[in-house]
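Read the figures in this text as sums done on the coordinates, not as results from a lab. Note that this is a predicted model, so its numbers are computed, not measured. Cβ atoms are built from the backbone, for glycine too; each structure is taken alone.
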Structure P
Amino acid sequence: MANPTPNTLDKIISLCRRRGFIFQSSEIYGGLNACYDYGPLGVELKRNVKDFWWNWMVRRRRDVVGLDASILMAPKVWEASGHVAGFTDPMVDCKVCKRRFRADMVPDPGKCPECGGQMTDIRQFNLMFKTFMGPVEDSASVVYLRPETAQGIYVNYQNVLDSSRLKVPFGIGQIGKAFRNEITTENFIFRTREFEQMEMQFFVKPGTDMEWFESWKEDRKSYYAALGVNPARTRFHQHGEDELAHYATAAFDIQYEFPFGWKELEGIHNRTDFDLKRHQEHSGVDLSYFDEVNRERYVPYIIETSAGVDRTMLCILCDAFEEQVLEKDTRTVLHFHPAIAPIKAGIFPLVKKEGMPEIAQKIEAMLQPYYAVFYDESGAVGRRYRRQDEVGTPFCITVDTETLENETVTVRDRDTMQQERMKIDGLIGFLHKKING
């Protein structure tokens with residue numbers, strides 16, 4: 001894809017709605033700000049992205065296991081983590097139009113950027129969604145929708161350690177929903193109030209933490225290249241002293257060049273022993289680790305890798321999107337890596353007669369147990385190719401007159417538009433190699 005321009009995002013948003021990737025939540029009621037629904041193609045792409053991450057981070061490694069912690073947790077978890085007291089943004093309101101803004105997003109502190117009205121004084125606004133558990137809505141029944149998935153890993157650290165017989169160093173990976181009552185949302189699914197995180201917390205011996213930190217930095221860089229993201233549009237950004245979280249001794253963002261600029265895609269942090277010590281202090285439970293080999297006890301340090309599913313989706317959509325101006329029309333293509341493409345192959349009969357639809361439907365039935373495929377017999381073949389290009393389908397399989405003679409089909413590659421003939425019984429092996437190789 002060429003260098004991104006601001007209107008690229010508008011085109012992607014339009015494509016996502018038109019082809020069933022992403023819709024505005026509650027659209028028939030005017031929509032709910034910064035909340036989105038994933039349509040038939042979007043949910044397939046999203047599932048493939050999560051599977052790719054899970055396979056990379058958990059299944060291919062002996063030293064990482066998985067977890068799925070509850071969204072609702074004991075309120076004391078968030079007191080221990082510092083979220084109740086400190087998870088806030090500075091907020092101002094316009095006295096005239098009643099709009100609310102983050103204070104650092106207002107160029108003139110006393111003037112509303114929308115209507116020019118007078119602004120209120122700055123107040124601190126907690127970003128956690130609050131609700132109540134049980135029949136009585138009082139302070140004793142307050143619970144929160146989790147603003148991050150990491151705390152669920154920390155409070156289960158000892159459970160995982162005891163039940164899995166793992167030894168430090170080891171990691172726990174998790175994919176799950178999180179919620180933040182953001183004052184300012186922007187740029188489609190880049191920053192939303194309900195989102196999914198893909199996080200891994202790696203527990204290490206103090207003194208080995210920076211070695212593991214550098215190792216995970218390189219691993220995450222390799223991950224995005226394997227996902228098909230253009231390396232020229234990713235970079236590391238090191239957090240300066242003014243950016244570092246209070247719990248971190250080192251932090252890097254992997255940034256991606258979105259149409260609206262370089263923005264964080266994933267965070268890699270050395271969280272030291274801050275989290276386990278805080279939960280140990282507040283719960284009264286010993287969370288130290290005894291190293292039987294060296295006969296020593298310590299509270300592990302934690303190396304964290306944290307990526308957003310929705311933000312990764314936007315990165316992939318921006319990176320894959322291309323408009324090609326041809327002689328007679330414009331070809332829109334999503335160059336998804338075959339492993340994450342929502343549809344792996346389009347299957348077409350050249351014409352709706354001579355037994356071609358029946359053969360194409362048999363191919364569809366043969367491939368369906370293994371891959372998401374799409375049967376289409378409507379319109380000219382060239383138009384069918386364009387429809388599949390637009391949703392990122394890497395291969396199109398066409399049944400034609402030669403198929404009737406020798407049981408071969410034409411397989412077209414989305415990116416090169418080159419075609420090759422192959423036997424029908426070789427299609428499963430061909431797709432497996434292309435998708436998983």
Structure Q
Amino acid sequence: MSLMKDQLGTMEDIVALAKRRGFVYQGSEIYGGLAGTFDYGPLGVALKKNIENLWWKRFVLDRDDMYAIDASILMNARVWEATGHVATFADPLVDDLKTKKRFRADHLLEEHGVDSKKMSIDEMSQAIQEKGIKSPDGNQLSKVKQFNMMFSTKAGAAEDSSAVVYLRPETAQGIFVNFKNIIDSFHPKLPFGIGQVGKSFRNEITPGNFTFRLRELMQMEVEYFIRPETWEDEFEKWLSTIKQFLVEDVGLHSDHLHEYEHSDAERSFYSKKTIDIEFDYPFGKKELYGLAYRTNYDLTKHSAFSGVDLSYYDEEIKERFIPHVIEPAVGLDRTVLAALCDAYTEDVMGGEKRVYLKLSKNIAPVRVAVFPLLKNKPELVSKAREVFLSIKKTIPNIMFDDNGNIGKRYRRQDEIGTPHCVTIDFDTLLDDTVTLRDRDTGNQERIRVIDLHSKLI
């Protein structure tokens with residue numbers, strides 16, 4: 001029997017397991033790393049891809065009102081001027097006056113119990129002074145100022161300002177600037193959406209909490225175009241879809257998820273309603289998924305700045321207008337981190353402490369592992385290979401493992417979240433049955449090889 005602990009591991013636990021078992025490594029580690037960057041190892045790639053595929057299936061493939069796009073990371077700089085990113089895509093920054101290190105002012109205030117969401121820059125500066133807040137190194141801080149988070153670079157050989165381009169800070173604008181292309185190519189009827197998965201880049205002042213706050217991140221989002229009078233119904237439908245994805249597909253515990261509706265002061269100026277789905281990370285309740293009603297702000301701005309008509313003629317109501325937008329958006333990296341944190345479990349099995357990942361079989365990087373009981377017995381290895389190849393025809397994310405004794409193999413597979421292990425022993429050679437072991441309970445049952453597929457699928 002196993003004694004379960006229904007609690008999240010610490011971040012130290014998660015980071016250690018992620019590196020030890022090949023989920024996530026520090027970026028550029030042999031050179032001392034680069035803050036806010038991480039590399040996914042073999043198991044991390046598999047976990048990440050499984051979650052991405054589930055998102056793509058629910059939000060795009062399973063719907064008949066969705067269109068896919070993969071927009072360029074580099075875009076004309078006027079895109080970001082039109083949307084206000086060049087002028088306003090900024091975070092509040094303070095300098096340590098001694099070390100010259102930079103920190104997020106709102107984060108420092110939050111650590112001292114001050115809610116700064118509704119504060120202006122001057123009010124933040126005053127609060128820091130009144131509270132006597134110092135830098136993490138114990139030094140005096142500068143006044144708060146805005147810091148633009150977009151990475152800039154230059155395209156082509158020119159050195160003047162005309163060559164400046166930005167690494168996109170969000171994937172949404174690639175959808176909006178292609179709105180007319182989708183209209184012209186496919187003539188969709190409202191409501192319809194455009195979905196995209198891709199990289200975004202944000203020059204975070206203080207990245208941290210492992211893969212939660214990154215400078216290079218993957219976003220999965222939809223821009224869903226609607227008639228303005230339908231926005232409330234569409235908003236609720238998308239909110240339900242988000243919850244289904246997180247609970248049914250990813251397998252997160254519903255009691256670790258919370259809705260948080262932004263106040264008027266907290267919402268982006270173009271949004272009429274924004275709800276975050278927050279997750280109980282080990283470092284606190286933080287945003288995982290966002291749902292926003294962006295009105296028709298983006299298309300209106302792009303139409304004005306580009307001089308291109310981005311209106312839509314609705315044949316049903318015989319009217320031309322700029323559609324409004326509902327935006328469900330999530331960070332893939334944050335979802336992977338939430339899955340790891342949610343699945344991390346410790347128990348006692350066989351008198352020994354066990355650490356394992358209670359991952360849903362939908363996202364587990366290895367769905368099933370196949371073992372020969374002994375690796376020095378050719379007949380067992382041959383039969384195990386036969387069973388392995390048979391299962392692999394329908395379950396591709398399968399692993400063959402003959403390294404170490406059987407107990408160590410079970411523990412290793414438990415730690416990476418493999419739901420089931422199949423062991424081939426001498427009885428298999430006689431009656432074509434195998435031992436099927438369940439990760440969560442440790443229970444084992446004898447089952448015929450021909451029945452494995454129906455048990456595992």
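Observations on the model:
- Distance in nm of label points 7 Å out along Cα→Cβ at positions 43 and 403 - structure with the largest value, from P, Q: P
- Which entry (P, Q) yields the derived value 20.2 for mean count of other Cβ atoms within 10 Å over residues 251-258: P
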